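Listed next: structures, encoded as structure tokens.
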Structure 1
């Protein structure tokens, strides 16, 4: 008979394993190594990560909660594939929320916040210079999330984080040029405005930046080149 402490240890191990799988899959999705619409078979994911199907199911449920995965009855789990309508709505929502958040960030940011944003930019540019567009895109999204957190508006920051997660999938499907990544100096200008505590300028720069990003998308459906899940998840 199993001792209760053994059961607790097993549950903790499964929880840690599920978090590891969730983190790895989320990173691969955000970096566009797994395309929207890709099937995430339980057996295949379990084999790749050397975990049980129970762990995989918990991970897929967590990703579904984050709207990165869609679980379809009797069909399984797939990387979410936003529609054209959703793509437009997501960017329209960002254009409404993020400019005012940038203004609030400019009013509240301290030296440590500015240093954090500058580090984001340095890492993003390093990824671009290395032609690692997927990583650059993920870092760009984190930059926008950081601004929303600096603004100290918890509820709105949560909305923005969810919208940016969807934006990553939308860009994977619908981008038509590299400038769908943030323009190389757009973030520099934003940080300068925030550092200068110029809320009006930060708001306008963010609005213009998001409009440019939206216009860089080709909102006509397009096929995505297939890639095996195992290859996509190679470390």
Structure 2
């Protein structure tokens, strides 16, 4: 079943884009393209192409909309209804991966538990480790010469999430700026019920109101996206995966 994001999620994105537009001088639709997750949430892919016909239709409506938040959310719901994409279940529970060039393994995480259940509470961390062990066992057996593992998410700021991975991997964490179009940044505002965390959203919106330069806007996000990369050989002994 497709996840439906709440209206408030789009509201905070639009408020951020409006501030970007104000400080940079670019149009609101341009700011929505480059500084929010909306293009991807509309199911248009990851290319952020302003010439995409569906994006152009959204942008044209945005220009004339009396309420840009309402217009954006209506457009999103219509896309969700018409596209009806099915989110693929991962055989590895809350984890999945994609293979990139050069044998690089990119990790992905999503809450595969029933809505309202947290996958990272202490009592469920052992289940997450088992999922990772199963996944890396599969990668070792089925993928052709995997070399390195990559992660990029705000989740690496959380001790519970960090504890699931080898220390050598966690030690490579570096802040990754400019990830405005992607859920690894915006996902921090959503809770286990897929509702906006007001304790984060409220201060975030107040913070961006106070900023007077484009360069300082990113500091309003509670958590930064962290990028990690290390040899896959660190993972096999960590999960006790034998040859």
Structure 3
């Protein structure tokens, strides 16, 4: 497989905005220039890089007063009177240098063959799998995952003896890029290379569309960062994830 040329890197500075004004526009709920995903799809809101007072007022109108709002843009600062509920340090890594792993995903009828070992069953996850997905997320805590998050892209799960034990999928989708997200494995299944195979299969799937992968990780999740670096992901930027509360009662 030929590795695609690196897409425009600047869109990764405000990936939720680039997604909701681009490939994910069909999900966008809008007030003025402020965008959000439906509340059961993703918690993320998006403001333009040059957000001003009118945009922050539109955000209040869109979500209501006194509500928590996660902002996934780098360098977008809330007005001084807005309460900051949480800040978390993270990293953003790009995967355009990850070696070709196309042998891990062979297109077949649109679903693909996956690198299953004996006793494993790999499959694209759908609406019927959501209860098992939410249970796995609750056990492993990979980050926010809602009942309709699975609609944002292709999620692949691994079952052992019928139990969903690992998964990875696609979340934000800035033009030319796809975010690999919700990479998680049950504690009793770790050490078998499931996360490695899931991520490399996702890379191959993303590249088959002519796009490149990227991902985010909490700065203190050193095990995940070490894994991604070993696979060929490289640091693009350090990030600060912020949750603010809209003013008012």
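Any read-out appearing in this document is the output of simple, stated calculations on the displayed coordinates, not a laboratory observation. Remember, predicted model here, so these are calculated numbers, not experimental data. Cβ atoms are built from the backbone, for glycine too; each structure is taken alone.
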Query raised in the report: Here FRET efficiency 1/(1 + (r/R0)^6) of positions 56 and 120 (r between Cβ atoms, R0 = 41 Å, to 0.05) was calculated and came to 0.55; which of the structures 1, 2, 3 was it taken from?
Result: 2
Query - Computed -6500 for helix-only ellipticity at 222 nm (-39500 (n - 2.57) for each DSSP H run of 4 or more, over all residues; to 500) - originating structure among 1, 2, 3 - result: 3
Report task. Using the calculated result 17.1 for mean count of other Cβ atoms within 10 Å over residues 16-23, pick out the matching structure from 1, 2, 3. Result -> 1
